[in-house]
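**Student:** Input: structures, listed below.
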Structure P
Amino acid sequence: MARADVDELAPSITLSVDVEDEPDFDAFFTERDHYFHTNYLTDAQAERDLTQVLDLLRLKPGDAVLDAGCGDGRLAVRLALAGLNVTAVDHDAAQLERLRLHAVTSKVDVTAVECGLESLTLERAFDAALLWFTTFGFLDDKTNEKILRRLSSSLRPSGRLVIDTLNPIAVERYVNEHPGDVETWHGSDVQIDRYRFDRLANRLESKRTTIVNRVEEKRLLSLWLPSVAQWRELFVRTGLEFSSIHGHGRRAWNEETWEMVLVAEAAER
């Protein structure tokens, strides 16, 4: 069995499917997901993410930004501190409560909306939107596409969308090179993943077991990871135009890069 540092593996999964044996693709962020990510989601990491998001979105103070799948608001609040008008959307009430408390202590206003992204309906009023920390891809393909279409329709012409996801080439290579269980530890608690990459479906599947305070839970995750060519086609179908692709920070993207940060712009309608 391989023991992995949280810093290495935590960015790969953020949502969980609450089933044990049968794929369902209904994705939910759980308190256990939040718990096992805390060692990675530090203030320093949030500041690095903020720097990249601001650079890629090319925003100015007063611009309206949609943080889709905002989680606990670590980016949403920082975007508001940067002078932006932020709307943050997440389906998880506990995460949004963390966001609200963070916003109050930071003395900024963030509009928090409790809603699943597949049900999101917003006016075409945003200068930019982001799907950060691998929040996209855990539903079925049609619903994933529906989410992009809804985000696209919420952007003003030439408004930018930034998507932080994983590189399927690097992920498949990693899974093939690490066929055993991968453990992520938080103190004496552990998260155990058995990964499989389905090349035909371009999906990373994981049978996940977590043991917290000696209580065991099992889940099945399935993350859609389109190729670059598939992303380009997907953007066209959803009213977006491919702009650029990056690694994290200032790193250029290549086939060896673990992460994949895509930028698209809303097409004229």
Structure Q
Amino acid sequence: MNDRVSVDIQDGVADVRLIRTDKMNALDNAMFEALIQTGERLKGEKGVRAVVLSGDGRAFCAGLDTSNFSAMASGERKGGAGTGGGLVTAKRTAGGSNHAQHAVMVWREIPVPVIAAVHGVAYGGGYQLQLSADMRFVARDAKLSVFEIRWGLVPDMAGMALLRGLVRDDVARDLTYSGRIFSGEEALAMGLATRVCDDPRAEALEYAREVASKNPDAIRAAKRLLNLMQEGSQQEILEEESREQTLLIGSANQVEAVNANMGKRAPNFTDADVEKPAPLPFAAR
């Protein structure tokens, strides 16, 4: 797609790779833009039934490019503390994200399952990026960290919004206050990894292909319900369960799922209808 992110779509699975390998896929302005463009494209890409997000080379993503910290130290880059701040007043999406946050949250907004395959390091912004996935397949020896405190900062790429519900409050505080590095094995024990793998990308692609073989209408409905489960009231969730199920029962793909299951054959589903995403609200676009 560009010199930051590649996309290969086969059999309903979008294999998305960060490809800034010489910088361990660090986040510069071009990487932020590429992540947003790619995520927005996949939100409306017909035929995509699952997504695998990984990093090429030695790492998933090393976090913010160090040139940004040099600019902060020199005074060239300021956040605007005490004046309303550019980060606060920046244009935001309907969901509330500024540009940097949207580079992460756009993956949560993709209407099909997203599996992050994490190896090497996932520090700071890279750590927050992998939190946006539905599931995280992590190498046993991967190194992860809420790294911002080491630079005198706090997570500001949706990390706080995504971390809630994954770990206990005191664990979230420990990781954020200390900035300590933890392994894939420890991430699994804390609830931050779905599984640990010898080859996260290979296992994620295999899992994605399995998801892509299911009724795409039901998968999308399930993701909507699971997203609502994080924030909706009990009544809202119960009502949406009924609404989604009403739409599915007797639909062409649901009938095909029943017939294939009873006939002990592979189903032949029709791709779900997708809406073209609205243009991004950011001036950078």
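**Student:** If you rank structures P, Q by distance in nm of label points 7 Å out along Cα→Cβ at positions 192 and 256, which sits at the top with the largest value?
**Tutor:** Structure Q gives the largest value of distance in nm of label points 7 Å out along Cα→Cβ at positions 192 and 256 among P, Q.
**Student:** To which of P, Q does the computed value 0.98 (Rg/Rh (Cα atoms, Kirkwood Rh)) belong?
**Tutor:** Working: P: 0.94; Q: 0.98.
Derived from the structure labelled Q.
**Student:** Assign the value -8500, calculated as helix-only ellipticity at 222 nm (-39500 (n - 2.57) for each DSSP H run of 4 or more, over all residues; to 500), to the correct structure from P, Q.
**Tutor:** Checking each candidate, the match is P.
**Student:** Here's another thing I want to ask about it. If distance in nm of label points 7 Å out along Cα→Cβ at positions 160 and 232 is computed to be 2.7, which of P, Q is the source?
**Tutor:** Derived from Q, not from the others.
**Student:** A further question follows. As an exercise: distance in nm of label points 7 Å out along Cα→Cβ at positions 104 and 120, calculated from one structure in P, Q, equals 2.0. Which structure is it?
**Tutor:** Q
**Student:** Let me ask something additional. Taking mean count of other Cβ atoms within 10 Å over residues 112-119 from the coordinates of each of P, Q, which one would give 16.0?
**Tutor:** So the calculation was done on P.
**Student:** Computing distance in nm of label points 7 Å out along Cα→Cβ at positions 64 and 240 gives 1.9 for which of P, Q?
**Tutor:** Structure P accounts for this read-out.
FYI, it's all coordinate maths here, none of it is from the lab. Keep in mind the model is a prediction, meaning the values are calculated, not measured. Cβ atoms are built from the backbone, for glycine too; each structure is taken alone.
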